[in-house]
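Listed next: structures, encoded as structure tokens.
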Structure P
Amino acid sequence: MRNTFILAILLAASKLSAATYSLEPSHTTLGFKATHMVVSSFTGKFEKFAGSFSFDDATSTLKSVSVTVDLASINTENKTRDDHARGKDFFLVEQFPTAFFVAKDPVVVAKGKTVSVPGTFTLHGVTKPFVLDVTYNGTSAGAGGKVHASYTITGVIMRSEFGLTWNKNLDRGGVMLADDIHLTISGDAPQVK
């Protein structure tokens, strides 16, 4: 009976210490890198996105991760390329304006260590299992004493798995755009509650 009571107290304390954090473009960069023309690459980012996650500092448990990306906000510093990405050959933003990642299961993280966070990713109307590698960099107090959780997140999207198969063959062999797109999300998220 005593052990049950202690366990109930620990669980209650754990629930109290869990906090929700908000991913915001003002604190985070959502970037990507793609290989093109076999020997070169370009980088870009999405200017508009939103998301949140729950983190329990007492148990170092991360859960309820969700990120939604406004695909029309792509920015590779090349208007022609960005307009192409928004169109029918790629995102088709008029029909599929957002992409989103969701992970519900709790994952224990450790400061400075990278852990895999399994979830699902939806892009171009296709939903598939997807894994993001998350490095937790710690928490700190920002302006006004608000707590921020810092992180670096990486992942690889295979375009063809989501029906994004546009390409062009090059005269000397190879294709215009590689299938794998490398994501990097870094920054800090303020605590919202």
Structure Q
Amino acid sequence: MNDALKQLTDILIDATAALHADYFQLPVAGSENPQYRERVYCYELYHLMRANWPSDFPFSLAGEIDKSGHLLIRGNGLDYAKPDFIVHVPGDMHFNLLVVEVKAYTLNRQKIQKDLRKLTAFRRHADYHAAYYLFYGVAPENGDALTALCRDIAHNDNEADLSSIDLLIHERPANSAFFYPWQQQLA
């Protein structure tokens, strides 16, 4: 699965680099300032990923699959989970490659805690090989504040395990997202 994850990660990173500014921040009629809209960002990212999806890639990309009532993963914090993206083999719980949550830059503790719990639960209870937390619109110099908040959440909440989640930062359009080295800061 590591080779597939590497290939998929390259597709994701390339898609972030191709994401146009109007999808990164949506122009709003009557306002001078465009706004971050997570759904707009995610839908375009999905489109860009699918446009470069290899025809022989054994995994499927899906967006916002509602896991309510799923027979094999009920409970464990997953009853109402709706991750932004999953990459898996539909119908087979043994080939869950990646779960992704996307968030416009925020230091909203409640929203981040919910996402960290969700990603941790998918890793622990639905056997996803990897979990990515993708923040967009965050300057790299704000990465330390973001990781400090995440560390504080995880320290006080055993349902949020940062060691099982990789952080990606997508600073601005026309730039690739990159892995932020929060794993080195967890010690």
Structure R
Amino acid sequence: MKAALKILIFCIIMGTGSGVLLVGINAFTAVRIAKNEELRLKSSVLDVLGIPYTISDVLDVFKANVEALERGGKTIYVGKDHAIVFEFSGPGVWGTITGIISINPDHKTIRNLKILHQEETPGLGARIASTEYLDQFKNKEAIPALVFTPPGKAKANNEIDTITGATYSSKALEKLLNKSIADNISLLK
């Protein structure tokens, strides 16, 4: 009985101590984490707009070149040239795909696309985040919709090649992009 009581007291002390330590670390790092998230987002917006910056001047360059608009509970970023940028997020095959996209001032042509997070199969579906794959989105017309075709078959100005062996990941990205683009463009009208 005494041994069980000692174990119980030990567990309570260790659990309380660990909990206090974790709360303290969280409080200490929360501001830094928020600042890093802000820098990540603003540098990603500048990346897809094609605006050069350095790590030390991200905030200044962003402030001088980008305006943030709140529409329908979402934030849409507008560049000096009236190109728009917005984040997108939705289901992939194995987890969430999150990214950021810029649309030219015509509100139908993709300027650039960047995947910020994905959980697709390494070596297959994860290739949706590769520069080589994302480069084919540049100057593609997203309105009325992007169409993903079998590899090597994309010919029209709204067609994108799927990834060999990762058709489901490609199709998940197609559905996600088409919905996000349509939803965000409609918020601006």
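The numbers here are math on the coordinates, done by the rules we state, and not lab data. Every value quoted in this text rests on a predicted model; they were computed, and no experiment measured them. Cβ atoms are built from the backbone, for glycine too; each structure is taken alone.
Given that distance in nm of label points 7 Å out along Cα→Cβ at positions 36 and 132, derived from a single structure, equals 2.5, which label among P, Q, R identifies that structure? That value comes from structure P. Taking FRET efficiency 1/(1 + (r/R0)^6) of positions 28 and 92 (r between Cβ atoms, R0 = 35 Å, to 0.05) as the criterion, the top structure among P, Q, R is P, with the largest value. Where does the value -0.37, -1.00, -1.10 come from, among P, Q, R, when log10 I(q)/I(0) by the Debye sum over Cα atoms at q = 0.08, 0.16, 0.17 Å⁻¹ is the thing being computed? It was calculated from structure R. One of P, Q, R was used to compute helix-only ellipticity at 222 nm (-39500 (n - 2.57) for each DSSP H run of 4 or more, over all residues; to 500), and the answer was -4000. Which one was it? Only one of P, Q, R returns -4000 for helix-only ellipticity at 222 nm (-39500 (n - 2.57) for each DSSP H run of 4 or more, over all residues; to 500), namely P.
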